[in-house]
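Chemist: Following are the structures in question.
The numbers here are math on the coordinates, done by the rules we state, and not lab data. Every value quoted in this text rests on a predicted model; they were computed, and no experiment measured them. Cβ atoms are built from the backbone, for glycine too; each structure is taken alone.
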Structure 1
């Protein structure tokens, strides 16, 4: 088991983010339930709103969705999402884990989500739980 996988498996509560330049979807969840709940959307770059969410939910760690091309190759938004993750880690001093988030927004739309970004964040967090049992 890798050091990252061991570290992830000891953490219990999480906030997840579906990063976008205009909107960032947010979800919370716990390892105990292995499920995530959409918690709304904040304006892209609104770190005050993110700080308020962190104060409210008091997560042990953060999870960000990192978009990629269908073949897994990085693109412009890949780097921007990873930069967002580094900023979260630096500001809030919490572990930040990345999840490949290809097609989460499409899946959230196909499920009829009212807030696609928040629903995509929940899908990202549930994927994290599957990958880090």
Structure 2
């Protein structure tokens, strides 16, 4: 793992949440993006040495919708930046880590992502992400 890339935070409404993060905390909104495959709208905020990723579901089929229904708004995952994501997945599996995704899938900003199952990581959902050049 290279570094923490971002912390994902599930929210009911990005628009409502931005007043806290942007106006009160003074974080800069970098961009928003709709990720159809995951049923979410994402807002990335610059938090200095990492980003905060606000995740708002727009579909009841979204994992974020289910998360909010069960647990309420809050921290959803911590993402580590990696190089060679497919090799990292295989290495994690060899070391006994159960993966939610055995193959990387397309995430926000064109990154390749995979999630580690919380049953293998002390009940914390971790994501590994490999960004394309220039991100």
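Chemist: Given a value of 32 for relative contact order in percent (Cα under 8 Å, 6 or more apart), point me to the structure among 1, 2 it was derived from.
Modeler: The value was obtained from structure 1.
Chemist: Among 1, 2, considering only distance in nm of label points 7 Å out along Cα→Cβ at positions 49 and 121, which has the greatest calculated value?
Modeler: If we compare distance in nm of label points 7 Å out along Cα→Cβ at positions 49 and 121 over 1, 2, the biggest value is for 2.
Chemist: While we're looking at this one, here's another question. Comparing 1, 2, where is mean count of other Cβ atoms within 10 Å over residues 73-80 highest?
Modeler: Evaluating mean count of other Cβ atoms within 10 Å over residues 73-80 on every structure, the highest lands on 2.
Chemist: Can you say which of 1, 2 returns 2.6 when distance in nm of label points 7 Å out along Cα→Cβ at positions 33 and 105 is computed?
Modeler: 1
Chemist: May I pose another question? 1, 2: which one has helix-only ellipticity at 222 nm (-39500 (n - 2.57) for each DSSP H run of 4 or more, over all residues; to 500), as calculated, at -5000?
Modeler: 2
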